[in-house]
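What follows are several structures.
Since every read-out is calculated from the coordinates, none of them should be taken as a lab result. Every value quoted in this text rests on a predicted model; they were computed, and no experiment measured them. Cβ atoms are built from the backbone, for glycine too; each structure is taken alone.
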Structure P
Amino acid sequence: MKRYAIFVLFPIILIIIFINIFIKEPSRDNVGDYIRKAIASGNYEVAEDEYRKLISIDFNNIGYHIRYISSYFKFSNKRTGSNTSRVREIVAYYMSFLKSEDPNVVDIAHYCLGFIKATENNYKTALSFYFKVQNKDLVGLNNYIGHCYRELGDNEKAKFFLKREIETDGYVKSALNNYAKILLQEKKTEELEGILNNPKYKNLIYPSIRRDFFFIKNKFISYFVLIIFSYKDSVIVEGLIAALFICIIWFVFIKKLDIFEPEKFRFLFLTLFLSVVLSNLAYVLYDSFNHYLHFVLKGSTLTELAYCIFGIGLIEESVKLVPVFIMLFLTKQINESTDFIIYASISALGFAFAENLGYFHEFGLKNIGVRASVCTLLHMVLSSFAIYGLIYSKYKRKSILYFAVSFLSACIIHGLYDFPLLTSSSMFRAFALFSFLLVLLSIGIYKNMVVNALNNSEYFREIDYSVSLRKSRLVIVYGLSYLIVVHYLINALKFGPKFANSQIAISSFSLVSIILVIHANFSKFTLKQKLWLPLFKRKMPNKRKKHT
């Protein structure tokens with residue numbers, strides 16, 4: 001504890017003091033830039049307040065209203081999942097303007113009430129408000145009406161209103177992409193190809209839609225080129241730094257667990273690299289499920305659960321094992337039981353690295369702690385669990401059925417983790433904490449898988465492995481602690497000390513939780529040759545002296 005205080009706690013306190021003394025708060029002179037930074041950091045409450053001020057200055061600017069409502073709902077969902085009282089507040093706010101004698105104000109009130117209902121996926125009620133707007137060419141109105149009809153399955157009406165939005169030069173980009181999604185759904189690729197070749201519109205189409213078009217038309221060279229070059233637009237410097245830092249921490253941790261016959265760095269790095277590159281295979285499988293099986297995250301609660309298990313879990317667990325099997329069958333490096341866990345964990349780490357780059361670009365840097373501690377760790381645990389059946393069948397029961405069971409179980413657990421986070425059901429979204437608890441529980445299982453693999457190593461020998469064990473534990477304790485500092489510095493330099501101070505406790509919660517649980521699980525090891533521990537057993541058998 002004394003060493004931790006000297007090398008971690010004391011430097012963190014000094015950095016926080018230094019930042020608060022010498023780093024100035026960002027200027028609010030450029031309100032637009034200030035709001036963009038707030039949204040990028042996940043500070044939707046600030047964005048909400050700033051848009052409310054802008055609305056009071058220029059009520060007729062519909063863009064302010066749309067972005068205000070969007071920020072309002074994002075802050076509500078971030079804070080409480082489904083917040084009925086806050087929804088009532090914003091509805092009451094816009095209902096109050098219906099009494100105005102100014103027809104423009106009444107139109108904007110109806111427009112915004114429609115947008116609120118559409119945000120709640122209540123598209124029929126949304127349309128009833130939209131159609132009360134008297135100014136039919138109000139910017140964005142026809143796009144949102146078209147969006148509602150598309151969600152309700154009436155593509156002809158949707159296309160009519162989306163075309164009107166494009167023709168009136170309103171929210172052209174949004175309307176154009178909504179229109180393109182309908183063309184994809186109807187397999188009208190010739191018309192979509194005309195849009196993609198139109199110099200006026202081709203740069204407005206989202207990469208995901210272009211990717212779907214190339215997939216449907218079997219233009220796989222263009223398809224993969226688009227995927228590869230999408231990284232150029234999805235990488236931000238801060239996100240790359242954070243993703244690399246996370247990757248290095250877990251890479252060293254995994255390597256330290258390989259006690260008896262440590263793997264060469266170049267083969268582990270090759271596996272990591274292969275996993276980053278081959279993670280793009282997930283796009284192929286996602287698109288195959290979508291276009292050939294029409295299997296998407298939409299429908300009943302059971303359909304959503306099935307998609308999380310088979311449309312996400314099955315795909316990602318399969319892709320993560322590809323580099324492992326490449327190393328298994330094309331090299332001689334996987335030559336002991338422990339190697340299966342090591343290479344599976346490294347492959348999962350590469351997949352998580354690629355995933356983190358995208359998440360940090362799309363959702364901002366607010367989730368660095370969660371991505372580092374929860375998501376990356378879960379990928380490692382699930383890949384190890386998927387491959388564990390192969391270890392068990394090779395060294396214990398001699399039946400490939402165990403691999404099938406362990407792999408399917410990993411897919412199911414993956415789906416159960418994702419389901420509360422992705423479902424449209426507010427009731428099940430309330431169980432999002434379950435996903436975090438699942439990760440905490442999985443750490444003990446991961447430890448027992450590592451112990452069983454080491455116990456059955458072909459190179460097992462009686463050695464003092466306490467040094468390696470201690471180092472693996474310290475890598476996580478110190479590494480994730482320093483990540484808290486990295487996250488704090490990024491927030492302070494980009495968004496100001498005040499915001500960084502407000503976020504440090506929130507961003508540290510998941511990291512500290514993982515640090516404590518890993519420290520508890522990996523603080524004591526007992527290895528005994530050929531011994532198999534039950535994966536869900538909490539305590540190690542007391543058969544020999546423990547190394548601490």
Structure Q
Amino acid sequence: MSMPSSITLVLALTLAQQEQPQIPDSVLAEMDVEYSRVGARVAMDIFRPKTPGPHAAILAIHGGGFRGGNRRSYIPLCMKAAQKGYVCATASYRLSPQHQFPAHVEDAKAAVRFLRANAAKYTIDPAYIGAVGGSAGGHLVLMLGLTANNKSFEGTGPNRDMSSSVQAVVNYYGPTDFTKSYESGKSVDAAQVLPLFLGGDLEHNRQQHMVSSPLYHVTAQAVPILSIHGTKDRYVAYEHSVWLTDKLKAAGADAELETIVDGDHGFKGADAERAEARMFDYFDKHLKPAHQQKILISDHGPAGQIVAMLWPSGRELWTLPNDRGHDVQSLPNGGVLHTVGPQKKIVESDASGKTVWTCCDNLEHPIAAQRLANGNTLIGDAKAGRVIEVDRAGKIQWQYATPDIANMRMRNVHRTAQGTTFIAVEADAKLIEVDREGKIVWQWQAPEPAKRRLYMGRRLANGNTLMSISEPGEIVEVNPTGKVVRSIAGKSLDIQFGWASGFAQLPNGNLLISDYTGRRLVEVDTKGAVVNQLRTGHRTVASLTAVQ
């Protein structure tokens with residue numbers, strides 16, 4: 001866990017020892033900013049862009065076996081981060097053996113709280129703070145990402161009214177299970193380092209070794225974590241990052257591992273450049289809203305809400321009640337159109353969440369709604385068995401009705417670019433397409449209709465039709481003759497869905513799919529490979545839409 005001189009994650013020693021680093025013209029720097037004085041004075045150096053904020057922030061925490069190291073080793077990285085639009089702070093913390101665990105973690109949390117409390121002063125967006133660290137610093141940033149709600153690690157430092165949570169972590173070869181560090185081949189110096197940090201060795205203080213190990217704090221609530229580790233690390237064995245990443249994934253958390261083949265404890269040349277680029281890409285993905293897609297989901301579960309969130313981070317922005325309705329549509333003016341089936345109405349809200357329109361009388365159970373280009377609204381009433389198009393006054397301009405879709409046999413409806421209307425007859429696992437005269441002009445029947453359900457269909461620009469079905473959950477693309485030309489999940493074992501319900505095409509061309517019973521959102525590329533996924537926890541997503 002000590003850091004050899006070869007580490008290139010940070011600066012060369014000669015630069016680290018300079019009294020005044022050369023600050024780029026586009027960067028503002030404030031040096032030696034005290035953030036806590038509990039037990040000892042600890043400070044940080046803060047670098048930020050001269051451009052107006054707010055900016056996402058990165059807290060950098062140095063390594064050194066918990067007993068050494070210097071925050072100035074991260075100055076070049078912080079200056080580079082500031083040039084990329086981040087506020088970056090490199091922080092010192094109390095060191096062993098004078099200070100033992102959890103003092104180091106308490107200081108790391110105090111540093112985050114300080115940045116959040118002084119967000120306006122340093123042009124920080126307090127909703128987007130990440131942390132990066134190497135070796136011992138990697139351990140500390142992992143503890144930030146895994147123990148956000150553990151008050152026992154907060155300490156007694158200042159700004160206790162602020163959250164110490166971070167939104168993403170990049171861990172360079174940090175130890176994750178101290179109970180394994182003493183084993184042969186796992187570390188060349190753990191037997192000397194850990195007793196100083198933990199107040200005793202494993203034989204005499206096993207509980208402290210467990211409590212201080214990030215691996216023992218993994219839950220589904222962990223923030224996104226990227227670990228970067230070399231396969232020939234002599235100080236912290238590569239397995240530490242493998243163990244952590246596997247356990248995070250098993251818990252349903254967002255975790256990635258960047259393996260540096262033949263890399264030791266510290267990277268050189270192309271390996272160092274690759275690791276740094278991967279770090280910035282990861283932070284860009286999770287900390288910069290511009291790199292995320294805003295989506296709306298209709299939670300048909302117990303919470304009963306429309307939720308605006310950022311994808312792929314899953315960060316929730318706001319909610320609206322929908323009483324466990326099914327459908328949602330993003331409107332061009334920033335508004336939202338959604339169904340409130342149990343209340344027998346369609347609701348339109350403006351960008352501030354204020355209700356500006358409701359519809360309509362005589363609805364029995366509206367399950368789908370779509371605002372059309374002409375300003376009218378298409379509504380599917382699953383109980384009554386009819387699809388209607390109404391104007392702003394609620395007057396019916398068109399309708400299609402049949403007992404075949406009544407009594408909750410229908411799900412999603414959609415007006416195509418050709419002016420026809422798709423109706424998903426869920427109970428028959430069938431999609432029908434009707435024209436303005438009410439004639440069925442095309443239909444597709446899913447195989448094994450007795451047990452499968454079809455939720456929705458969308459016509460693609462190439463003339464094919466995309467549909468979602470259940471048991472097994474599957475997205476199918478069929479051509480006009482009804483031939484399946486693409487399948488995602490289904491009986492394939494590379495991806496498995498419990499029940500594919502809502503889906504939407506993202507601006508990048510990928511497909512975002514709701515695994516309804518699996519309670520997760522999955523993004524797949526044009527080849528059907530999983531790009532991102534998010535466990536939705538208590539939320540059961542019926543429909544979703546990308547905000548354009």
- Message: Please compute mean count of other Cβ atoms within 10 Å over residues 158-165 for structures P, Q and give me the label with the greatest value.
- Response: P
- At a computed 14.6 (mean count of other Cβ atoms within 10 Å over residues 286-293), which of P, Q: P
- Message: Using mean projected area of the Cα convex hull in nm², for residues 150-445 alone for the comparison, can you identify which of P, Q gives the largest number?
- Response: Q
- Query: Just checking, which of P, Q has the largest value of mean count of other Cβ atoms within 10 Å over residues 102-109?
  - Reply: Q
- Message: Comparing volume of the Cα convex hull per residue in Å³, for residues 302-397 alone across P, Q, which structure shows the greatest value?
- Response: P
- Check the numbers for relative contact order in percent (Cα under 8 Å, 6 or more apart) across P, Q and tell me which is largest. P
- Message: Given a value of -4500 for helix-only ellipticity at 222 nm (-39500 (n - 2.57) for each DSSP H run of 4 or more, over all residues; to 500), calculated from one of P, Q, which structure does it belong to?
- Response: Q
- When log10 I(q)/I(0) by the Debye sum over Cα atoms at q = 0.06, 0.07, 0.10, 0.11 Å⁻¹ is calculated, the result is -0.37, -0.49, -0.84, -0.95; to which of the structures P, Q does this value belong? Q
